[in-house]
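Multiple structures follow.
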Structure P
């Protein structure tokens, strides 16, 4: 039986196409592509772009005018530690070779992309704060007026926004682990202590992964309680954010934050340093848990001994993506793939 002739929409959808991704500021080369069943992400030095084919938008082929599309997804790319240690690390570890279930891979990649976007949003708050601080200090020096103090303004609003973005990233990190251990975490009760409790039952209370999960939960309490201070303010549960301050010692101190909370207080500290520490902490947690999840859940390697871990710097395809699969070759660990 002969096949029906192809319609104009079929010919268009099945023909080759090209598109220019991004602009000059994104970097010249396409360095990586991360594919899911619903779209593909193109990675450049300074940006991530999402490509969706017309068939992914209109799978029934009802409208010949639906184009293949590209859209800026993130204003940071392979040169960003956040992008590399979250989204690109997920892609490096959760490959089709080691994770054959497409749905699992899709979920890991997409939740990692969500973590990335929350952390990039938090980073943007920090970047704006640092830029404003530097500009204010320069302006005051240029004015040569001893009565003027620098001011970035809206300090509490900036701190609140940052904490909310960080807490959203933490929630997504727990959803990432839940792809593999969701029922166990649900059975163990409330966030964030359900993670170490679930790991203790799965791997033992003294296992390295359980010990790490306990540290993650402690950090999780700090983040979660700070968010409570923002959204449920009380006398003993609040954020105290201050602009530049002249103190009795005659020095001008930069914007600061204090967390007033009965269980996880934070003494007054430099606001920019606080933000930087949290971004690094959440990025490191994501990277480490991705390593753990890949190590515990990958498909069997067969007879070839292989490890999941940190790839030697001289073997990394993308400099800031530190993780991958390794094999012992002649007494030296070599990256696989």
Structure Q
């Protein structure tokens, strides 16, 4: 294949802008997700070079045809030993990039439309291992609050369970997003697609956060400082997900000995799942859970919590009945209390 310097330069520029500017500002603030996009595009370029003998200087828009993407998925699974779930994540990243191209140049829309026809690989459904309320109580009770790091951990874990936000959403919280000294305390979460949602805080959560802020931040905190941070070269930096997971595992080992219902392999996302499951058990409506979790589609919430069509229909009927009789919505009450977990 002949060199196509102009077109290859265009594509390289698009990739750079997609990863460095578009994704962080318009699509996601998650460093993990952005890293996943970068890895997918890198693997796609590796495939073109190794299997198609197409170098970076020979890159063209024709390289992103649906048939080529499909071959790439097969290559990922057979030669890179990617599991179907991982291959599907890579596919979503390529589709996101092609959608971005269509926004930048409408004449390239055909690539995104064609890629939409590439089917995901069949993958066994992996159910998130849940955790009972007793398990949550044991986990929170295992944290040693006599140390400064332990007091940070307990504040963070209680916040995880109270609002069930994604780990990156919580680690991305800044002082300016945390509103504790107001009649109804809340945090402003910046979720996927740069969408904002306000989540109310339980009184116990507020107490722990206030103590944490007083200990970890100045009397007049910088509004742009991350709520949870680590000191790197004398500067406050965003706490990383691996760092949180490492701290969580320390307490999980202790909690598991006290209560086998705490999974020894527990990770932060399971706390989010546990909270959402407990909301459902407490009678919270599926639609409200959808908002709190930041799911764009209620079907995502149903799959996430293994909610059946019958359960959804029942929940929707319950909302209609409340509206018809003029009763307060069931989910308007403070049913997200931590009860005695934090006592």
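No value in this document is a laboratory result; all are computed from the given coordinates. The model shown is predicted, which means the values in this text are computed figures rather than measured ones. Cβ atoms are built from the backbone, for glycine too; each structure is taken alone.
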Looking just at FRET efficiency 1/(1 + (r/R0)^6) of positions 117 and 269 (r between Cβ atoms, R0 = 25 Å, to 0.05), which of the labels P, Q belongs to the structure with the highest value?
P
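Say we calculate Rg/Rh (Cα atoms, Kirkwood Rh) for every structure; which of P, Q gives the highest result?
P
For structures P, Q, which has the highest computed value of distance in nm of label points 7 Å out along Cα→Cβ at positions 197 and 213?
Details: P: 1.1; Q: 2.2.
Largest one: structure Q.
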Please state which of the structures P, Q yields 132 when volume of the Cα convex hull per residue in Å³, for residues 69-172 alone is computed from it.
P
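Can you say which of P, Q returns 6.2 when distance in nm of label points 7 Å out along Cα→Cβ at positions 61 and 205 is computed? Don't skip to the answer; put the middle values down first.
Values: P: 6.2; Q: 4.6.
Source structure: P.
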15.8 is what came out when mean count of other Cβ atoms within 10 Å over residues 149-156 was calculated for one structure; which of P, Q is it?
P
